[in-house]
Every structure is written in C-alpha cells, then in structure tokens.
Structure 1
Amino acid sequence: MAGTNLIKILLNGEDHMDNKKLIDEAIRARKQAYTPYSKFQVGAAVLTKDQNTFLGCNIENASYGLANCAERTAIFKAVSEGKREIEAIAVVADTDGPVSPCGACRQVMAEFCDKDTKIILANLNGDTYETTIDGILPGYFKSKDMDR
C-alpha cells in the first residue's frame, strides 16, 4: 500500500496543505498519545475546508472499551469547534505499512466526510496510502439511510 509522500491537495484549483505537512502534523499529535497499556501510539490531523487543522492522539483507559482513537479525537475536536466540513485526514502510527483505522473510526469519518474527502494513511517510515471513505468503508451507513 505504499504511495507517494507528497501530493498536493487541490480545492477550486488552489494549493492547500499538502499531504506531507498534514502527515507531519499527525506525527506531532502522536507524541501526545496516552498509551500506558498497549504502547501503540497513533496521531491524526484533520484539515477542514476553511484550512483549520485539528490534531488528535489515541487515549487509552484501564477499561479498554473507554479508550478513544486518534482519528475520533481529531474529528471530535473539529466538530466541537463548529468545523464539520473536512477536506482531509492524515493518520500515522509506527506500523510496517500505512496504518489502518478501526471500524468505529471509519464510521465516524463517514459521518463527517464527503465521499471524496482525502484520507491519508501513513507510518513513520514514510509509507503512505491515499484513499477516500468509499475506499476504506464501502457501503457505509449514513443518516440518509434512516430516511423513510
């Protein structure tokens, strides 16, 4: 799943934060991870369409079910600040290949991302994989599925 390290994200023909910068922000967020049990640190960076960046790390708890992943931390921070239009998300961990979000994070991404929102998965070795919600969660559940 290795990809390129630098791909410009374009919106209306203008350059915006590139993948490498967003990955670097996710690496910075990873350093704040609270992982006394698994020691598995993950960082995420959410770039909103108005070019605000929100960082998140994973936060563990002795009651494992109460832990929160980096992706959800970053998305929830953006949403809690009134930013719901996401342009891109980068996620980084110390894995052999690009990190893969859990199912819960994929569903939360589907709630707040357009189907063409960039999702950049990376590791500390510089391997990256760029995808979208349709790429990581085909057939995802959306609020429109509840309309009757």
Structure 2
Amino acid sequence: MVTKDEGFFDHLAEGYQLVSRHTVMYPDCNTTNRLFGGRLMQWVDEAAGMFVRCTMASERVVTAQVDQLRFRRPTQLGELIEIYCKVTRFGRTSLSISVVVTNLDVSDPSAKRKKLETKMIWVCVDEAGKPCAYGSSGNATGEIRDN
C-alpha cells in the first residue's frame, strides 16, 4: 500500500474533481525540457477559473488571491498532467478552492504524484467589476454543473 508520505494522490478520497488535462509539449518547456513554472501557473489559473465559473454559476469571476504555489517535483517533456480542484469555503461573493496538479501515468493511473499544490480565492463581480453575491442557482456542493 502506498502512503501519503510517498507523494501519491487519491483525488476521490480527498474530494477533488478532475478539471483539466494537458500534455507537456516543446513550446511549454525550458532548455532542459522541463515545464516552465509560468506555463503551469497559467494552466492552473485557467482550470480553476472554469471550475469556479461552473460552481458559482457565474460568467464573471476573478482571481483575488493565490497562496504560495508549492512546486513538488519537475514536470518533463511528454508527461501528461491533470489539474484537480475542490471547494474549501463558500463566501457570499467569493469561493476558496484548493488545487492539485498531478502526473498521469497511463500504465498505472492510480500512481498519481503531486506536482503542484495551491489555494486560491475567486470573487464574483458585477459588470462594473465590483464584488457581488453569486446567484442562488450556484451548486452548493461544489460540483461542476453539467448544463
């Protein structure tokens, strides 16, 4: 049995939802064929934005805060990565989420190793860019809506 100390990640046991997958390609890499940290941060922000828009049932959401990004291990050219999100707190105008990025080993899909972890706060805004309460149509379970 694999322990958490070995860096493996069980998204179901920890309540996360898969939001996005990427293959690391040449334009994503530096001269050592490792994924640029900035590219991974972009992918995380985009995936988190999709997750939050669906969860809050709102088109206008903005990143308000990103807590420390913990890069746990490098990501190499050709690797497949997965981005997972879960709600950690519902506010009146905001949503706090936790994000985990893992590798995907197609020969052993259960052997997911964490590549990055962060926490983010997103805020729903009105047309003027001011914080506003998100609609009651938002899904209070934190699950991505299918419509």
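Rule-based calculations on the coordinates, nothing more; no lab input. The model shown is predicted, which means the values in this text are computed figures rather than measured ones.
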Say we calculate relative contact order in percent (Cα under 8 Å, 6 or more apart) for every structure; which of 1, 2 gives the highest result? 2
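Work out which structure the value -4500 belongs to, where helix-only ellipticity at 222 nm (-39500 (n - 2.57) for each DSSP H run of 4 or more, over all residues; to 500) was derived from one of 1, 2.
Answer by label: 2.
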Here P(r) over Cα pairs in 10 Å bins from 0, in percent, for residues 19-74 alone was calculated and came to 20, 46, 27, 7, 0; which of the structures 1, 2 was it taken from? 2
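For the read-out P(r) over Cα pairs in 10 Å bins from 0, in percent, for residues 83-122 alone, a value of 29, 54, 16, 1 was computed from one structure; give its label from 1, 2.
Computing P(r) over Cα pairs in 10 Å bins from 0, in percent, for residues 83-122 alone on every structure in 1, 2 gives 29, 54, 16, 1 only for 1.
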One of 1, 2 was used to compute volume of the Cα convex hull per residue in Å³, and the answer was 129. Which one was it? 2
